[in-house]
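Derivation of every value follows stated rules applied to the coordinates shown; laboratory data play no part. The structure presented is a predicted model; accordingly, all values stated were derived computationally and were not measured. Cβ atoms are built from the backbone, for glycine too; each structure is taken alone.
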Structure P
Amino acid sequence: MMPPHRLLVSLFLSVIAVLPLPAQTEQPDLEYQHLEVEQDGKTAKLDLCIFDPKKIKLRVMDNMNHLGLPRVQKLAYAMSKGNYVAGVNGGFYEVAAFTPRGLQVSNGGRTGEFESDTWIKGVVQVQDGELSIFHRDDFQDSDAITQLLQSGPWLIYQGEIPKQGLGKDRYHARTFICEGRDGRFLIGMCDSATLLGIAEILQSDAVREHLDIVNALNLDGGPSTGFWMRAPGHGLINTPEISTVQNYIGLYR
């Protein structure tokens, strides 16, 4: 006969074996968040599109036609022409020439030259179907790169706000792309913030509740800032840019 203490242990282990495991919450592949964050006596309003890059793909959209003129005037029109679920304005550009700053790759087609010694230190890239954002010093060219743009400055790099290069005196609309620790990304805009201010907001608990950001790259801002999204449960969100920009970032399934 089994001793009582061994019988109890055996029964306990049997109960554990048949208990169901706690259900894991599955993150949606596309999520919209509108946040209002108090900072320095002002209220910053953010629109964020959080997405799973394994299910939602990113495209750099070149807005210059063969004549050197804009294909479309607004982000919303560019988004309406395809199966896009969200989009923002993209990287910086030369206004007079209407050409991108740095290298731009759109569906494999290349425009501009890679900038390796300016304040544009970040790269947004899709290679072999995989999205990444990284420092330009780590760039390795390849024919497998289908989407790419350069931008800057870094707002958060490897989990830290850079100690130099982010001012706190000029308030403008801001656009950004971020990478989370869990593999998800976000594109988003803020209606008014300084560069250092938006970096601090992106590291705040208000944002971390939805995505813990490890890398955040500033995109073109001010009058170029625009945000468009077919937001699940919220309908169409559209904050149009003022300027006609040279490129967009579009998300699609």
Structure Q
Amino acid sequence: MNLLLIQGLIRDQRCWGDFPERLRHHAPHLKTFSLDLPGIGTEFRRTSPDSVTAIRIDLAKRFHEKIKHGEFPTGPWMLFSTGLGAMVALDWTDAEPLLFKKLVLLNTSSRDVASPLERANLVHSLKILRAVFSNRSENLERRLLLSASNRFAGTDPRMQELLQRQTRYSKERPFSRLTLWRQVNAASAFTLARNKPTSKLLFLSSAADRLVSSECSVRLADRFGAKHHSHPWAGHEVAIDDPEWLAKETADWLENGR
């Protein structure tokens, strides 16, 4: 099995931490591959497009080029994605319905199933925006952790180590404010396609997510008649807070449909 991993808003693929390794532990036949969104990570020297469809076109072009040049296998493929990445995944499976057999979609939303305040908590969004304009990578990464992680939001001593690592990533591959603005616009405008995906879908969410209401994932699952599993205490960044739960839930469903 081949699984493509796509991160969310302004997140570098390195921010998965040990989640891919844990996935492969629970599904030994699984091979994981990652692509960064345009304007982020390996693509930081470019600027993000301003729509989910345009972001998807960019990703799909790089994905198929890697297959053509032998960097990625031909298939079969499945996809795991979170936040904005999951919106891109839903758009992608509509454009290429036979490409991905299964999609796992974490803590995502759509304009036609949730209100703006359910899709982005106003208080935390303003705090993150303030950190962006501080022009200090450490300020931004600390605020992202405080808002998106429930394990590391307090006095956990591991937070400093994680903060240093995430700050290093941010400094090595800095994204532009224009990319952030365009990604936010793309996510805000995203609506579901009319066609029901032919891929099998699993929606995952966190009941204690302080950035995006878990009701968004519940409604998306209801819309598509898909399964939905919820984590009881993790924040928006489940791969940080409880990667073992996330890996096991994902691997079980990918391999067994549970």
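Can you tell which of P, Q yields 4.4 when distance in nm of label points 7 Å out along Cα→Cβ at positions 67 and 139 is derived from it? The value was obtained from structure Q. Once mean count of other Cβ atoms within 10 Å over residues 107-114 is computed for every structure in P, Q, the highest value turns out to be that of Q.
As an exercise: volume of the Cα convex hull per residue in Å³, calculated from one structure in P, Q, equals 188. Which structure is it?
Values: P: 188; Q: 114.
Derived from P, not from the others.
With respect to mean count of other Cβ atoms within 10 Å over residues 75-82, the largest value across structures P, Q is given by Q. When distance in nm of label points 7 Å out along Cα→Cβ at positions 147 and 219 is calculated for each of structures P, Q, structure Q comes out greatest.
Supply the structure label, taken from P, Q, corresponding to helix-only ellipticity at 222 nm (-39500 (n - 2.57) for each DSSP H run of 4 or more, over all residues; to 500) with the calculated value -14000. Walk me through the intermediate numbers first.
Details: P: -3500; Q: -14000.
Computed on structure Q.
Taking distance in nm of label points 7 Å out along Cα→Cβ at positions 115 and 235 as the criterion, the largest value within structures P, Q is that of P.
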